[in-house]
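Listed after this line are the structures, all set down as C-alpha cells.
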Structure I
C-alpha cells in the first residue's frame, strides 16, 4: 500500500493537468470517431486483465466452450496477469513500473479511487451512448451512484440489478434430514437441536458448515436481528435511527456470537471455520458430508453437490430452508445476505490500454444479452436458440434434460464473469423456470425464486461509505477492522457466554481508543448522503 501511495501520483501526475483534454482522458490512444463503432469480430482484439484478489487465478481463455466461441467468433483473446497469491503487491509493482493491464477487476470504492486520483483510469462517459447495454440494463440512477467525486464514471459494475438478488442462506442435506424424521428447522433452537441429532447419529458428518472465513457465522447474525444483515459486519457498524453505531455493543451481534460459540465448543460447527480453504469446503459439500451449510452464496457449491448426490440416489440431494430466526422474531424480516444495485465488484479501464474504447465495447457486449447468454448458457444452438420478443434467450429441451451439462458451462466460466448482468440473467432464468414442473427446474434458480431473492437485504446505501486508506479515518478503519477480526475469532473460541461479552467489551474499548467514534461519524455522514441520493 505504501508503494501504491508513493508511486501513483508521481508516475501519472502529468495526466492530471490535462483532464479537460479528450486525449488525456482516454490515455491519448483514441482510435474511433464520435460515430464510428468498434465492432467485435471484424478484427482481432487482444486484452490484458488483472484480478485484484489473492484467491483469483483466471483459467486459460478459450479452453471452455463459451470463451472458445468468443475467441473464435468475436476474435477476442484475454490474457491475465496473475497476482501470485499477493494481489496488492503485484498491483503495486505494476503501478510503480507504469505497466498496467488494459482493465482491472477489483472491489468498488477505495482501490478504484486511489487509481483514479493517480490519473491511471479512463473515464467511461464518452462510450455510454455508443455502446448502450450498460445504460439499458443498469440505468442512469445506478450509473450515477458509481460516479466519482469529479462527476465521471470510471467503474463498470458486476452483477448489478434493480431487484433483490443474492444466494445467502441455509442449505440442508435432504438424505440426513429425512432419516432424522424431518424435524422443524425454523428457529435457532430448532437448528441447535437438529445439529445435536446429527452429531449423535453421524459422527463423520459436519453438522453445520460455514464455508471459508466463517461466512456461515455471519449468516447466523441475521437470525437474531430483524431488518438487519451481515452487511453490518462488513462495515463494522449498525444503523440505529439516523446514525451508524458500534458493532461491538450491538446486542444482536453479541447474542449471535454467543450462539456461534456454543455451537463451536459443542462440536456442532466445523472446527476449522476460520482457517479452511475453498477446496476443503468443496469436498465436504460435493460428497454430502455436511448436514446444514450456510454462507454468502452456498448455491455455488450446493448445486453441483446436489446433482452429485442424486447420481447415487435420486431421492437424495440438497434443499434450502427459509432463513433461521430467533423465536419471537418475524421470519419475514430476517435477511441472511445483502445486495446492492451495483452488485459485487467492478472493472476499470486503464490508460495503458492501446484502445480503451475497444475494451469498453467488449465489456459492454459481454454484459448484454448475447454476451451473457454465451457466457452462462454456452454458444447459441445447444441450450438456447435465439431470443424471444422481450429479448431473453429461448431455452431448448436440452437445457431441461441436461441440467448438469448446462450447469457446467456456468461453473467453467465462473472466473470470467467480470461484469455479470443480474437484471438480464435472473429474469431470463425465472421466466423460464415458471414454465416447468418442479422436478425439471434448475436447482439454483428454483431456490432463488422460492427463498433467496425474497430474503436479501438492500444495502445499496452502504456503497462507498468507506474512507480512503491514506486518510485519518481510513487508518482508523484499518485498526478497527483488525480489532473486529480478532474479537470474532476469540469469541468463537470462548468457553462461555460471559467470556464472549468480555471479549466484545474489550474490543469496544480498543476500537474507541483508536478513534472508532470519528470513523462512525464519517460513515454516518456518507451513508446519509447515499440515502438522500437514493431518495430514502
Structure II
C-alpha cells in the first residue's frame, strides 16, 4: 500500500481534498472536498443509500436476513433540543481525557500522545512525539538528544526501555517530556473534556439559550421514531437511515480526514423485536463487511473485530468494529471504519422516561435547583404494538454507523496504485492510477480527439455532450494522447474514449480500459449504452 504522503499529495494536486481555509494558514480538523473529491464522496453516499435503503423492502428477504424488512430515510436537524443530549447521555458521558502543557499552552488528547522511555545520564524520561508514525523513531531520537544535551554522534548513549506507548499508560507525569515542551513535568493531570460544540440559539445568549451541534445523527432518528412509524405505517422490523453532518470538538484531530471535527455519517437505526435482535445484529454486521469488499476493499486490508466485554458501551450487548489497515498506521494495525452496535432498547427508553443509570438501571431522577428532573424524558410512548399479534414492546435497535469521510479515505487508499504501462511509443513507464470500483469513480469516462484537427474535436465534443447528460465525463484535447491517458488514470477514470481517423470513416471510437489497458472499438451511436452497461455490470 502506498504511503500516506503520496496519497495526500495526489489528493491536493488533482483536486480531491484541500485543507480548509488554506490561504489563511488552514484550520485544524476541517477539510474541503475539491471537484473530484466531492464526486467521489457523493458516489460513496449514493452507493450506500442505494444498497442499504432503496433496494430493500419487506417483501424481499435478503440473504442472511431473518425476514424481509423495510427501509426509510430521514434528514433531521443539526441543532436539537438540549434535553435530547441530556437524556442520551452525551451531556455527561461524551468526553475524552485531555492534558494541557503549562509551557507551550497546548492541549492534547490523553490516549493519542505516543512516546518511548529513554534512559541516559542516570535519568529516565518518557519522550513523546507528535510526528506521523513513520517519522516517530527519528523524532524521538532528535528530541531525546536535545533534552540530554547530546550530539547526533552520541545517539548510542540513549537506551530505550520498551516500545512505543500512549500517555494514558503513564502513571508519573513528572517524568514526561511533552510533545512540544523543552522541560519535563509540564503536562497537567488528565481531565475530562466534553466533545460537543456549543452554540447559542436566540437573541439573548443566556444559559437558557445554549444548544449543541449534534455529535451524531442517531439521536435525530430516535426522537422521530414515532413520527416515522405513524406517517409511513411501516412494521417492525424496519430501519431508518440518515446521511448528514456531525461535529465533535476533537482535541487532537489527525491523520488527514480520518479524525476531524466536522464529518459526515451514514447511519442506520434498525428497529426489531427483542427476541430477534441478536439475529439482526449478526446480519447487519456481516452485511456491512460485505458491502465494503464488494466495492473494492481487499480481504487483507479489512477485518471485523468484536468488542470485548470491557470495551462495550453501557447500553450495548454487542458491538463489532469494521476496521481498515490505513497507511498511516503501523504494519499490522487497523483503524475503525464503521461500528455495528446492538443498542438494546436503551435509546427509546431514555427518550421516553429519562436518563438511565447504567449501573443499576432504575431511572436517575436528579433534580435541578427548581426541583424538576434534570434528565426527564419526553413522556411520549415510544413502544410498538404489532397489529398481527397484538404484542406490545419497546423495539431493540441495531446500529450500523459508518463515516462517509472515513469510507471515502479507505477507498482512496485502497485504489492507489503504481505500475508499469506502455506510453504512446510503446516504452514502459511508471504510471500512477486510482483503481476505483466504477460505481465510485468520480469520472466515468473521458473523451479525447486524437489530434486537434480534421474534424476530430467536433465529433469528440458531440460525443462528450451526449455522455454528459447521463454520466460525469471529462473532455481533454491538450497534449499527447498518452499523457491524457495518464492524467485520467491518476484520477481513477475507468474508460477513455478516443476519436481518431477511423471514426471519420466508419463512426466508431476506441475505448480503453483503465485497469487492463485493453482497447476495442464501439459505434458512436452505442458508446453511451456501452459505458453505462459496463458500469452497471462491474
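Given 0.75 as the derived value for FRET efficiency 1/(1 + (r/R0)^6) of positions 154 and 282 (r between Cβ atoms, R0 = 41 Å, to 0.05), which of the supplied structures I, II does it correspond to? Before the final figure, lay out the partial values.
On the way: I: 0.75; II: 0.10.
Going through each structure in turn, the value belongs to I.
When mean count of other Cβ atoms within 10 Å over residues 226-233 is calculated, the result is 13.1; to which of the structures I, II does this value belong? Derived from the structure labelled II.
Using mean count of other Cβ atoms within 10 Å over residues 274-281, single out the structure from I, II with the greatest value.
Working: I: 14.6; II: 18.0.
Biggest value here belongs to II.
When distance in nm of label points 7 Å out along Cα→Cβ at positions 82 and 202 is worked out for each of I, II, structure I gives the greatest result.
In this comparison of I, II, the computed figure -7500 for helix-only ellipticity at 222 nm (-39500 (n - 2.57) for each DSSP H run of 4 or more, over all residues; to 500) is attributed to II. Structures I, II were compared on relative contact order in percent (Cα under 8 Å, 6 or more apart), and the highest value belongs to I.
Comparing distance in nm of label points 7 Å out along Cα→Cβ at positions 346 and 482 across I, II, which is largest? Intermediate results must be reported in sequence, preceding the final value.
Numbers: I: 2.8; II: 6.0.
Top value of distance in nm of label points 7 Å out along Cα→Cβ at positions 346 and 482, among I, II, belongs to structure II.
Which structure, out of I, II, was Rg and Dmax of the Cα atoms in Å derived from, given a value of 27.4, 88? Label of the originating structure: II.
Values quoted throughout were computed directly from the atomic coordinates according to the rules given, and no laboratory measurement underlies them. A quick note: this is a predicted structure, and the numbers were derived from the prediction, not measured. Cβ atoms are built from the backbone, for glycine too; each structure is taken alone.
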